[in-house]
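Where a number appears in this text, it was derived from the coordinates with a stated rule and is not lab data. Keep in mind that this is a model prediction, so the values were computed, not measured. Cβ atoms are built from the backbone, for glycine too; each structure is taken alone.
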Structure I
Amino acid sequence: MHDIQHLTIHGLRMAYREEGRGAPILFLHGNPTHSFLWRHVMPHLSAYGRCIAPDLPGTGHSDKPFIPYRFHDHYFYLEAFINKMGLEHITLVLHDWGSALGFHYARENPHNIVGMAFMEAFIRPWDWQQLPPLYRLVFRFLRMPLLGEIMIYGFNAFLNMVMPLLTLRNLSRDEKKSYKAPFRKPRHRKPMLAWARDIPIGGRPADIQRIFEDISQFLLETTLPKLLIYARPGAMVDEEVVNWCRRNMSNLETRYIGKGKHFIQEDHPHQTGKVLASWYHQTLP
């Protein structure tokens, strides 16, 4: 297990895990996880570069200030974290909301990115009709006033229901404890609800819809080396999305790693790490 380090960014202490030396490989997590998600993946790349996995604000061992926790808040601290750490010529490894943040950073700073690997990522804005019925129901409930608060602050729905539903194996008691520790207090669960309500579905919220449209266009235009790791049936990235990426993205490699839904780092951690290491070693300078 990697020791937790801290860096103060605009008065907020951001935690991160780090191992290895060389060019930076930045691992970004999403909802409702933190850098713990990458614990078995990072060692496979530590021989090739400096692996860094931050805990985004309000998650993991990072501070939990009273802020809105919208996309712009996370990006504000992430960009400052990258700058303060002096990270240059970065390879991104992205999952869930970490993908949106990472893609947005790459679009804004293409000169500072050498490659992007992603899994269960935000590739395009969502449409209500394209969501599977269960996902549609869950996100409609989460976006309803009061009901969403009850689901997150009362039932801790993402960690008690969504994560087990979208992970094939049963996490150990210690693993569950590690994921739940940052969110033991209901007031600390605000990021989970904010993230659920920030996903642009059917064009709303409009400000994040525009960002996602720009990200999607960037992915179509950029020639940066890209690796899409996917499982079947997937959750955010199903067979249709994989095929769309193959048809429309340049310099893209796709790798299937087995059965899985959303948290494929938990179902196939070492396979994920080996695929990343092979791609990094063979593709990137």
Structure II
Amino acid sequence: MENVDNSVGNITYDGNVKINGNVNSGFSVKANGNVEVKGSVEGAYIEAGGNIILSRGMNGMGKGQLKAGGNIVSKFLENCSVSAGGSVETDSILHSKVQAKTEINVMSKKGFITGGSVSATECIRVKTLGTNMGADTIVTVGIDPEVTNRYQELSKQVQDAQKNLKVLLPVIDATKKKLASGAKLLPEQIKNLQQTAATVKQLQEVLVNNAKEMETLKEQMDSAVNASVEVTGIVYPGTVITISDSSMIIRESFKYCRFQRKQGSVVMGPL
């Protein structure tokens, strides 16, 4: 396939998609497999269940989006929104919002992240971070504070459910013993028993569902313990670096440094 434009229209395909030309603004490409574009990509929407590979990069013009279940590799990313279930590899990021499940690597000869926001769970590696022109550049690694808050919320729900079950289960057991001994229940007692049993079932479902979600969140939290931002060139003042729930605003230029979270604070050290 050559270009994605008015002659072709939007593309939705169950497998891999390879485009030898360009993807024009306003068009979309969706594939369950990988998407590879040899030409340039403008303000388009590209979604792949696998990887996205852009040989000539993307200028999203403020509306372009990339979404991949796997990795994203692009010559450059400019004025666009990017989300990868794996890593992001690019020569430069300019005024974009880029999110990666694992890593973001911007390590070419240019290798800059300027403006916008970038976030990854494990590590962000870049040559030049921020700009001496003062554009806001926000960099986040480690666990998202929302994940921590969600984990704590689920934990509280589990504690409350366990506490209520300690009260309700003995009531049901006592009623069952009465029935086993031949006792008759009044209609109101039967209704209360049914309501109590329904509540117990709901609470037990909360325990099961919350345990599954908490396990997933715990894996994310554990993977973020050694999260870092590595700058092989220079980081400029005005850049904001957040690691999990701790932040640092860069006040002066630094070279060849690594940022990590230690004892509740973002700490800068040598590479």
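Supply the structure label, taken from I, II, corresponding to FRET efficiency 1/(1 + (r/R0)^6) of positions 57 and 185 (r between Cβ atoms, R0 = 30 Å, to 0.05) with the calculated value 0.00. Only structure II yields this read-out. In this comparison of I, II, the computed figure 2, 10, 15, 15, 9, 6, 5, 4, 4, 4, 5, 6, 5, 4, 3, 2, 0 for P(r) over Cα pairs in 5 Å bins from 0, in percent, for residues 65-192 alone is attributed to II.
Comparison across structures I, II (criterion: relative contact order in percent (Cα under 8 Å, 6 or more apart)) gives the highest value for I.
Computed over structures I, II, mean count of other Cβ atoms within 10 Å over residues 25-32 reaches its largest value in I.
For mean projected area of the Cα convex hull in nm², find whichever of I, II sits highest and give me its label. Greatest value across I, II: structure II. Ranked by FRET efficiency 1/(1 + (r/R0)^6) of positions 9 and 89 (r between Cβ atoms, R0 = 25 Å, to 0.05), structures I, II are led by I, which has the greatest value.
Which of I, II yields 24, 11, 9 for semi-axes √(5λ) of the Cα gyration tensor in Å, for residues 17-72 alone, as computed? So the calculation was done on I. Taking mean count of other Cβ atoms within 10 Å over residues 81-88 as the criterion, which structure among I, II has the greatest value? Once mean count of other Cβ atoms within 10 Å over residues 81-88 is tallied for I, II, the winner is II.
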